[in-house]
Structure P
Amino acid sequence: MLLGLVISLFLIVFACWNVSRKDGSTLNWLTPTVVVTVPSIFILPYIYTLYFSTAISPYAQIYISACYVIGILLPALIYRWISFPALGWSGPRTPARWAHWIVLALAELTYMPILVEFRSQLLDPRAIYLQTRRGYGLTFYSSALLLNIAAILFFFRKSKSIAGDLLFWVIISLSSLEHGSKDQLIAFFWIWILYRVYVEKRPFRFMEATRIVVLFVAVIISIFVVFGNAQLSEFFKGLSVYDDYTRNAAIVIDDPDPPVYYGLLKAEDAIYSRVPRAIFANKPTLFGQYKLIHRYFPNAASEDYSPSLGVGSDYADFGPLAFFFIAGYAAVNGIGCCVVIRKLRTDPNPGNLLLLVFFSGVQLIPIGVGYLLPETVLLSWIVLKLSTFPAIRIIGRRRSVILEGR
């Protein structure tokens, strides 16, 4: 396993080197995926084996590692060595005076019914999250999406003030925490990195990037120790137990009688995840990957536990051929980053930044399942329109906004 870990990390470092060399920035669009994948898929599972025994077969270990490595390496090589035409929304960066505040206010109003209903648990956002996972999707996910849009529009604001900007981030941070997810706060951090590198064109040099990474790791460790009631000496051991993506995926891959759904899980995720239960009252509870979770963790729902099966869900759909499905998905993201970054050079606007955030692997529409490219394209157009509010011209020519190549 150690040899496989070394080879995997070497290939990931090679991928990072290629993107950093092209962009001239140590932190770039590949960073969010690498920061999430390396600890959760490679480092922590290895630490877990040092403390506990593992029943994962060598085949499952190699297969899982290969899937995640190709998901990082292939888009990096495509971005580095293949040239694609620019594609994105035309239009220069437009100053947004109040747009970020308006969207933030909409997010607060959208989430307000949940806060009112569960007002006795405001100091326990995780409890609110667990109780609103079913039947509250339209309200919960819409408000979370609006917070992400507000964060993107913030960076294109026209008026800047220390007090106003600080107030904005206090409100948006508290609102994100009330959703019971720290991931959204981290998403704001990735948005800032992408904005600085590809809109402001201010790359992160190695030493500056190192300081940011060290600070980031220190904050994560502090949160775990303070709120997880764990001793620092037990940090990695406890985190390795908590991180179960690889072990869960191996349950599917090592199943002696594995199910093969021939793409049904992906199809159900794509269809049912897009339809709110408020509109489709008879929407099935178990669909797509949730159906697979119920097969291997039948008591998960009653225990308020929602395990992730990682590449195991792809394997259940396509068997060993899932590797090529994952490679195709990675290639689309690599091409997407390439064409959008080229467009940002001439049209640095909020719509194109939102597209780059999506292709970089940052979750904008936090429904958890499905590849939401069509929705993201539409959303990017809406965000671009919002960025001009309230400066709307009635008379006079203006540059048309169309999705075009250049």
Structure Q
Amino acid sequence: MALIGRPALYFAIDIKTPRLALGPLVIPALHKRWEQDFGGHLFVAIAGADASHVVILEGGPTDADGSGALVPFAYPEDSIADEGLIDFPPIVISPPNGLTQEAFAKLVHSAQRTYDGNQRYVPVEVPFLFVGRDSNSYATSLLLCAGVSSRGLPEPRETVRFEWLGYPGMKDPVHLSNFGTYLGAPTKLASGAVDVAYHNQDGSVRFVIVGGEPGGRAGLPDGTDVALDERGRAVFSPEDAAQHKLPSAQTAPPEHIRTRRFFPPDPAAAGGFATLVVNGKSEPLLPGTAYRGTIVERDDALCYATLQTETSTVILPTGELGVELRDPKRVNELLQVGNELTVGLDRDRHPKLVAHGANSVSDRLTPRRLHAPRRMDAIAGALALVVVLGGALLWRRNAAR
């Protein structure tokens, strides 16, 4: 398994001048070409035992002009590679701790087959500003759907070619729900570790993660124990999980998974919905919903925090919420034990994360990610700007008299 990057958008300036002869003075012809890469394209390559057979998984637009939906795509990667258009040496991706190479490749490959295509495409995805996701968002999500930690995604280094914007879509992956994958209820094991299942659309187990102390060990329900990686994780395929009597709990498919639209003509501008676990049931974070409470527990190995409200216990996936709320650093800071907050989405899917208590003032004074303005905010802002400019012009005119 490898992650490969190449140029996607570039521009070139080509200057040619003719040969000029002015008597004895001769000015030779000149030819200068300057080329610059604008943004890169990432894709996943899977090689079998026979290295000559490689499966390439990548995303692209439904329409040739770069519009439409983000869908599985087939660029002529062989011919592009022959031209030497590679941004960095292929990054070999090791399976998450606990998975075999075969199980890992199976999970990645199956993710592409379950993708619903209900996501608007943008040629160059600028995180937290443009609405829509690009091919790099797609490649990243294939790995997340195979148990790779959101904190352990590979980063391109030792670049051969420089991309002005790099691969920004990596920071804004397509939602797991667009692949029919959803979070189940975490359960504390007798050893103190925690297991949680990620499910397929039909409710079956996709993979199970056991989390505990980084570099430690975790006892499993069948009496065996397993070594945890540097992030405190071990990932099991459905078959291996069943042998260890995992998972401890499974949850039924939530509404946004059951009612998925497959390759619709009007792909959703904001993609799928993050999955929460509310009182042991998997549920989507829908527009108009809000949960106010206190963070009572946080598990960095499994990337979730527990919000206790007056009526519910809500499991918040920190990674997905960081993307959905368009501010990962702020989400990470506020989802700390003891903090009181409200988390949700407005009707137009504008992010909503409100701190209460001691953190309220400091959170409001902290710089935040730039967001594309909501339509009503944009209209109100434009009207306010017109009023201010009009008043300034009127004052200047009167002063001139």
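No lab work stands behind these numbers, since they all come straight from the coordinates. Being a predicted model, the structure only gives us computed values, none of them experimental. Cβ atoms are built from the backbone, for glycine too; each structure is taken alone.
One of P, Q was used to compute relative contact order in percent (Cα under 8 Å, 6 or more apart), and the result was 12. Which label is that? Working shown, then result.
On the way: P: 31; Q: 12.
Working through the options, I get structure Q.
Work out which structure the value -20000 belongs to, where helix-only ellipticity at 222 nm (-39500 (n - 2.57) for each DSSP H run of 4 or more, over all residues; to 500) was derived from one of P, Q. Numbers along the way, then the final one.
On the way: P: -20000; Q: -6500.
Only one of P, Q returns -20000 for helix-only ellipticity at 222 nm (-39500 (n - 2.57) for each DSSP H run of 4 or more, over all residues; to 500), namely P.
Output the label of whichever structure in P, Q has the greatest value of distance in nm of label points 7 Å out along Cα→Cβ at positions 29 and 357. Intermediate values should be presented prior to the final figure.
Values: P: 1.5; Q: 7.6.
Biggest value here belongs to Q.
Just checking, which of P, Q has the largest value of FRET efficiency 1/(1 + (r/R0)^6) of positions 45 and 109 (r between Cβ atoms, R0 = 41 Å, to 0.05)? Please report the intermediate quantities before stating the final value.
On the way: P: 0.45; Q: 1.00.
Top value of FRET efficiency 1/(1 + (r/R0)^6) of positions 45 and 109 (r between Cβ atoms, R0 = 41 Å, to 0.05), among P, Q, belongs to structure Q.
Identify the structure, out of P, Q, from whose coordinates Rg and Dmax of the Cα atoms in Å was calculated to give 25.2, 95. Don't skip to the answer; put the middle values down first.
Values: P: 21.6, 72; Q: 25.2, 95.
Checking each candidate, the match is Q.
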